[in-house]
1. Taking Cα Rg over 2.2 N^0.38 Å as the criterion, which structure among P, Q has the greatest value?
2. Taking relative contact order in percent (Cα under 8 Å, 6 or more apart) from the coordinates of each of P, Q, which one would give 18?
3. Taking FRET efficiency 1/(1 + (r/R0)^6) of positions 79 and 111 (r between Cβ atoms, R0 = 25 Å, to 0.05) from the coordinates of each of P, Q, which one would give 0.30?
4. Between structures P, Q, where is volume of the Cα convex hull per residue in Å³, for residues 63-142 alone highest?
5. The value 2.7 for distance in nm of label points 7 Å out along Cα→Cβ at positions 55 and 87 was derived from one model only; which of P, Q is it?
6. One of P, Q was used to calculate distance in nm of label points 7 Å out along Cα→Cβ at positions 103 and 127, giving 3.4; which?
7. Given that helix-only ellipticity at 222 nm (-39500 (n - 2.57) for each DSSP H run of 4 or more, over all residues; to 500), derived from a single structure, equals -3000, which label among P, Q identifies that structure?
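Bear in mind that the values in this text are calculations on the coordinates, not laboratory data. Computed from a prediction, not measured in an experiment: that's the story for all the values here. Cβ atoms are built from the backbone, for glycine too; each structure is taken alone.
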Structure P
Amino acid sequence: MVTGGVAAIAYGEPRLTNDVDVVVDGAPKYATAFTDAFSTAAYYVPPPEVLVAELGRSRHGHFNIIHNDTGLRADVYVAGDDVLDAWAMERRHTELLGADSIWFAPIEYVIVRKLEYYSHGGSERHLRDISAMLRISGDTIDRSALDHLIRDRQLHFSWEKARSHPE
């Protein structure tokens, strides 16, 4: 499912981003499917043994797929046993892009992850993204679920900063 900056753009307002963040619910047995899905002439994909290791991690599995000609990058995060990722995978939804369907993470997940990234790194970009999502898609948010996730992850301080962030 798509998350990160691209999801924030879909739920909020346009901005520049250098990559697309994707969460996959995969297992090591799918490593070959990843390498086979991308032409090695057009894309950099890590070797199968790297994918096996990353897809097998219970936490923090991650790899990149890079388009050789443009340098555009997909940051692929492995859901593993993260309960927030599992929650989001159950609630993801599809959006049509031309003739293709793309899975998107729920807005509550995108907000919570951006709150976490803000808590760890302090980047105002995350607060701007959240502010735009609240302004533009706020009526689609399951406030009860969002409050529960914020409470469980102890993100109250960051949430207050995001809600009071100037537009």
Structure Q
Amino acid sequence: MNRVWTLCVVTLLLCCAAQPKAEAANWDSWRFLLGKWTGKASGQPGEGTGTFSFRFELQGKILVRRNRDDFPATKERAAFSHEDLLVIYPETGGPRTRAIYFDNEGHVIHYTAEFFEDKNTLIFLSDPAPSAPRFRLSYTKGENGSLVIGFAIAPPGKPEAFSTHVEGAARRQQAP
């Protein structure tokens, strides 16, 4: 029994060692996002307030955003909260930065993340699919350390025809 167990452990270690490793990410351009933020937004779901944080996890290998938005009741609908998690990571074996998004509504979105040349705007663009909407999430450095945030959706079959779904601004409440 001990020989079988030892063989299993050795095999597992060899498999893990053979896996390609993600290249070390240069997170310098991302540091303006770190910390805890509060903000206000408006758009398709209505007026809302929210909090989110960006922090490094797994010894700096990934960047994680946790978000919560609260929307008060209106004549048309009850109050509700939206929560999501965004995990940002360097692409294995490639130069791109990728992200995966999960929310309490059951959405899972795969993004590629890129900065504009001036490094002041970060765009998360979802992978195109012929029969699904496409999503674009943006963070732009604002005045006095604020962030301008936008979320746009393109309809199925029109992957570049984005229209704004939610936009807002946030201020850092706690530095990393």
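1. Q
2. On the way: P: 24; Q: 18.
Source structure for this number: Q.
3. This value belongs to structure Q.
4. Across P, Q, volume of the Cα convex hull per residue in Å³, for residues 63-142 alone peaks for P.
5. Structure P accounts for this read-out.
6. P
7. Computing helix-only ellipticity at 222 nm (-39500 (n - 2.57) for each DSSP H run of 4 or more, over all residues; to 500) on every structure in P, Q gives -3000 only for Q.
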